[in-house]
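Undergrad: Please find the structures below.
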Structure 1
Amino acid sequence: MIQSMTGYGKSTHDLTDQTIHVELKSLNSKNLDINFRAASQYREIEIPLRNKISEVLKRGKVDVSLYVESKTGETSAVINTKIVENYLNQLQQIQPDEEKDLSDLLGIVMKLPEALSTDKTDLEKHEVKAIEAALEEALQTLLKHRLDEGKALETDFRFRIDNLKALVNEVIAMDPERIENVRTRLHKAVDDLKVNVDENRFEQELVYYIEKYDITEEKIRLENHLDYFAKNLDSADSNGKKLNFICQEIGREINTIGSKSNHAPMQKLVVKMKDELEKIKEQLLNVL
């Protein structure tokens, strides 16, 4: 089952005096990269929350936002008066000649580090449980979003694989004509020389030359790789890395057919196959 690495999840839990908001956003990444944003008093539970996220999401660049809103209007935050006064004095010394409203300076100062502190040292158990529940709910919403995106990707992959199989069938149908054209060109080249040649030796050399352009093995391997890719789309787990490896093998066979074709119509088909494969590779960047 294909999963996208792109997803969004949000959850809100109400307590008696607080409202807890958890928001998750994920994008594609080679590994799991978690960016956690929360007030300093919630840093003590950051590691277990990160561990929970890593168990569920596995890969992706994940932005996590935890915000707790007070319903009573009360806050545990305390203004560090001495630090704020020091900030104000420094700002006024930097620009002593400019008349700047104190409220404007204060607005700047209150955003600076350590302007506020909290006297809340321990989190309540019910608050931690509510945060964990909100995170779990947000994760499940994000997973659903990833699965929905994955279904759309799977539909596109199957469409591209079917296109590639159709192009391979065109190559197979064209191959006898291509070999005959090679044979005809060589015969004509020898005839144009107007010299006597040993027909038996010429036929031996011709067979050897044509074998160098034989693409039978490449066609068989390419068909097998395409079937294997389609089979892995039905896997129980999302396996973007494995699908990417299969794509590399598909590309290798397509390139070999292109280098051996020596036939303009077939090379046009090879270009079309490369175009379809590139579209698959681009979409695979988003697959878990």
Structure 2
Amino acid sequence: MAAIFAAKKERTAARVVEIPVEQIAPNPYQPRSEFNQGELLSLAASIKADGILQPLTVRQKGEKFELIAGERRLRAAILAGLGAVPCIISDVSDRTSALWSLVENIQRKDLGFFEEADAIARLIDFYGMTQEDAALRLGYAQSTLANKLRLRKLGSEERRLIGEYRLSERHARALLRLDDPEARLSAIRQIGRRKLNVEASERLIDGMLERERYKERIRKGSAIFGDLRLFMNTVNKAVETMQIAGVDVNVDKKEADGVLDYHIRIPLNKAEKG
């Protein structure tokens, strides 16, 4: 992981300086969208007692500074009433700032799995890297990273309900087996209300998929029967036309064991006369 921080043409100043909190802007590439207020209050109490033990990382932006890593500490410091915080000033690019912010959150396990998936996707777009490269930089197996990115297929309402019911990343991945968003919403509500674990959720989804396959077979059968009715109507119309013309057409229909036998006898001499 240390190799991530060895960015060419970018240097880090090792000295720690105190910077007023009002001069520090948040990181625009911060992957987290939500911060647990209880955890922030707990951290604020610790900062009041012992101060900030690990400096924040910032970069110069005009006359002010932009946060690279340490947003939880900054927020907690403000809650604790600190006017200034210890910082290390780094000279890094937008891309490296985004990477450091993501890596910090991943290492601390601070990100929700949807936030992490979105952040990884933004990181790939920033660097134009492949999933293999991103997995290597972030310390993931490629299959793990690919599974995380697949979570982005879930829509905003699905994400909201998954969060509301506190479902896990494994729950979310299982839901991707359902192609229909409405079916996924139905599954989320059932899983959440019944408090199903992942294994029970998989069984629920298996049942939903089996019912959908059964409905599809019925739909296909209905289409075939529809074509059959069209064919029979055409034949009956032809028979009726010949009978009106005076042809002695004999029709014999028998249905047994799911098979329809349809015999038409037309006297050739009368048909030729007609």
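None of the figures in this text is laboratory data; all of them are computed from the coordinates on show. Only a predicted model underlies this, so the values are computations on that prediction, with no experimental measurement involved. Cβ atoms are built from the backbone, for glycine too; each structure is taken alone.
Undergrad: Between structures 1, 2, where is distance in nm of label points 7 Å out along Cα→Cβ at positions 30 and 246 highest?
TA: Looking at the calculated values, the largest one is 2.
Undergrad: Here distance in nm of label points 7 Å out along Cα→Cβ at positions 150 and 182 has been calculated and equals 2.5, so which of 1, 2 was it run on?
TA: Numbers: 1: 4.4; 2: 2.5.
The read-out was computed on structure 2.
Undergrad: A further question follows. With distance in nm of label points 7 Å out along Cα→Cβ at positions 62 and 206 as the yardstick, tell me which of 1, 2 scores highest. List each step's numbers first, then the result.
TA: Details: 1: 6.7; 2: 6.0.
By distance in nm of label points 7 Å out along Cα→Cβ at positions 62 and 206, the leading structure of 1, 2 is 1.
Undergrad: Relative contact order in percent (Cα under 8 Å, 6 or more apart) was computed and gave 26; which structure, 1, 2, did it come from? Walk me through the numbers on the way to the answer.
TA: Working: 1: 26; 2: 14.
Only structure 1 yields this read-out.
Undergrad: helix-only ellipticity at 222 nm (-39500 (n - 2.57) for each DSSP H run of 4 or more, over all residues; to 500) computed as -18000: which structure among 1, 2? Don't skip to the end; give the middle numbers.
TA: Numbers: 1: -21500; 2: -18000.
Only one of 1, 2 returns -18000 for helix-only ellipticity at 222 nm (-39500 (n - 2.57) for each DSSP H run of 4 or more, over all residues; to 500), namely 2.
Undergrad: Name the one structure among 1, 2 that Rg and Dmax of the Cα atoms in Å, for residues 134-229 alone of 25.2, 88 was derived from.
TA: On the way: 1: 25.2, 88; 2: 17.1, 62.
So the calculation was done on 1.
Undergrad: 1, 2: which one has FRET efficiency 1/(1 + (r/R0)^6) of positions 22 and 238 (r between Cβ atoms, R0 = 35 Å, to 0.05), as calculated, at 0.00?
TA: Numbers: 1: 0.90; 2: 0.00.
Structure of origin is 2.
Undergrad: On distance in nm of label points 7 Å out along Cα→Cβ at positions 126 and 214, which of the structures labelled 1, 2 is highest?
TA: 1
Undergrad: Something else: The value 19, 10, 8 for semi-axes √(5λ) of the Cα gyration tensor in Å, for residues 54-93 alone was derived from one model only; which of 1, 2 is it? Write down the numbers at each step before the final one.
TA: Details: 1: 37, 20, 8; 2: 19, 10, 8.
The read-out was computed on structure 2.
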